[in-house]
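S.K.: The structures come next, written out as structure tokens.
Each reported figure results from applying straightforward, stated rules to the coordinates on display, with no laboratory input. These numbers come from a predicted model, not from an experiment. Cβ atoms are built from the backbone, for glycine too; each structure is taken alone.
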Structure 1
């Protein structure tokens, strides 16, 4: 069954709005022949990733190009972002699972270092890093024991 671009676009917008509330207003969705282009601006990398995941689940979508920008006001230094990242890793609900993980930020890109007990712990640490304001990319060098 063929899906029209307008129905794909409408579905994506609806799902994003239902899942992402206020952030949804800042995300633009366009479609052409089942190919989706996401653009706009969000506050954290996790929101950019979520919009793409939502889009890929919509029937009729052939491809998703994610051009969403992570907003940065430019007032935070790499040291401040590093401190914020490490605070987020230490204060999240699963922090006991990745006590040995630390992060360093350079130009908005976070490098995660350390060791964890399982792949699930590693993935959780990466997810937490994507929720940190100002982080545009996460490079994971975490080792699983």
Structure 2
């Protein structure tokens, strides 16, 4: 299974009045994880865009397990989930590096939209099929 890791320092602006990371920021952390994964494995958003596609999120899930506070550091582990369908799926783990606690787990699903027509691509784009063949072999 392909995976990538990124460490993130928690900023004040990412917390609520109690100093706890606001729940909505976990989607941003997942985005940071996807970008790190893309850089590591050659599946960056600009590459997908240059191939003629957008990849919007159509489903996301987060299970919160433990709090993270201002000044702490987290690690986001992003794992690629292979599918025969024309979609990109990831699973995430957010670990508090200050406490070694698992703070959140989640999943996202993205689909391919044609950049020009903004219509859903039902078949796996050739570039993505080739990427999977090269990276999952």
Structure 3
């Protein structure tokens, strides 16, 4: 997951692009492979716009799974690997029931339909992913 657009926008402290990406496609808790940082960690402290960009991204991280009555969306498909996990598909709407507990910080307990289980928070978004439109050349 290198060169994640949200991470790039955050490293430039571009809060407007960050807001657009959070609202349209990006997973707030996705991390880069090289340094395992979220977009909020990538804001450049010594550059203009740091406070606004950092406050926005960390604020969304703190509120995700709480705001919108705990509703989040799967941005990718996920198949269970353990019996206490919950499978989901891209676009599935889930309600977060517990964000973190003693054993899990990267996984949240959620309900999807009539099932409950752990889901990986790095595959979740606040909104449904925007699909590119098919354009006709005619």
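S.K.: Match the computed value 27 of relative contact order in percent (Cα under 8 Å, 6 or more apart) to one of the structures 1, 2, 3, and report its label. Walk me through the numbers on the way to the answer.
M.R.: Numbers: 1: 21; 2: 27; 3: 24.
Here the read-out was taken from 2.
S.K.: For mean count of other Cβ atoms within 10 Å over residues 98-105, find whichever of 1, 2, 3 sits highest and give me its label.
M.R.: Working: 1: 20.4; 2: 15.2; 3: 11.6.
Once mean count of other Cβ atoms within 10 Å over residues 98-105 is worked out for each structure, 1 has the highest.
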